[in-house]
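Derivation of every value follows stated rules applied to the coordinates shown; laboratory data play no part. All values derive from a computational prediction rather than experimental measurement. Cβ atoms are built from the backbone, for glycine too; each structure is taken alone.
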Structure 1
């Protein structure tokens, strides 16, 4: 596999002084206003990384945006508002000074049609990967997909996740891809849905498949730690990893 010469340089991470030092990481994290974003930002911010969080929320200071300011020390966490993924110049601008780019964009919110899945899972990753390829400063690109991503899956989300992986790899082969299973943790979507159903249906929950469906949930802190580990190890370049428990 072809790897650009600057990509094989090890990303030097200085994480011994915690927030009182400089880690050497300057990361742009797309889609950080979701559940996983603050945890990934926190594990990088704890070793004193510079973090940039582009978002396109209607309200620039809602709760999901404000908590990102706490991921890093004062002056090391920046919120880029009014993100427009169709604007290549804006994409280039938010990663211009970064050496790490992480894509956490997902289709969980504001999804009504299949085209919305294709936009979130294929078009946006393709545009981010193209911006990464244009920027010689970026040494690592991490893209989050999903366990079970398959072109023949009955799930439109998993089908588009697979095609999103293909689009990213075609443009930027050095991408590290994570395929997490159901992620749980404080304020997650999985357990919160169960609790919401319980409250709505008076202590009853909707079940399907005669309760035979199984999941292999992974803790959100472990997912965040996997991101940091991948940045430390050059052998993760161009690899795909399934994140889940045995």
Structure 2
């Protein structure tokens, strides 16, 4: 059904089940449109149904679960409108945070970015590493917001980007991610050399340009066609 990760230190049943189930959805182990069951999830995770029920309610609020009365509970299909809005939000906010970073960026966070990039580089040409890259990619952008004391804004972006992040993973599976790592190197170079005039260009390339390739993912001959809500096609 999906990978059951080990429980982390201090995790209660609700936190543990939330992390595992959400990861399974975000990394497409639980497929868009797939029916899920409280009973099966509880058995899989070896916990009671009560925390599972609470987690599914929380995931519904994050647009990752659909509950259809008298029918069932399903992983949401990807909604192009939500993807488009998240891309727009990220472009506006990340452009401004890169501009701020060009003005001043603490050295300790610059070193964190470079260490993160080093780990990203190690993933190039390795197989089945999309999940680890996705984790490092998320951490890379979070570090930039943390360096500018805007960590809560990043958390808000993450909450509103669930459909955007799922299509990013599909894109990485289909097209690879070496070009994304190259863009991360360019972002660090721009920050380090204080090239504020390059902020718009790199963020436009990094956030908006990929959405043009995503058109190929929703065509009927795409292996991912059934992952999308074809009634919501504003992005395309």
*Source structure (of 1, 2) for helix-only ellipticity at 222 nm (-39500 (n - 2.57) for each DSSP H run of 4 or more, over all residues; to 500), computed value -19000*: 2
*If mean count of other Cβ atoms within 10 Å over residues 117-124 comes out at 20.5 when worked out from the coordinates, which of 1, 2 was used?*
1
*Using distance in nm of label points 7 Å out along Cα→Cβ at positions 53 and 213, single out the structure from 1, 2 with the greatest value.*
2
*Determine which structure produced the value 19 for relative contact order in percent (Cα under 8 Å, 6 or more apart), calculated from the coordinates; the candidates are 1, 2.*
1
_Quick check: 15.1, 47 is what I get for Rg and Dmax of the Cα atoms in Å, for residues 37-164 alone, calculated from one of 1, 2. Which structure matches?_
1
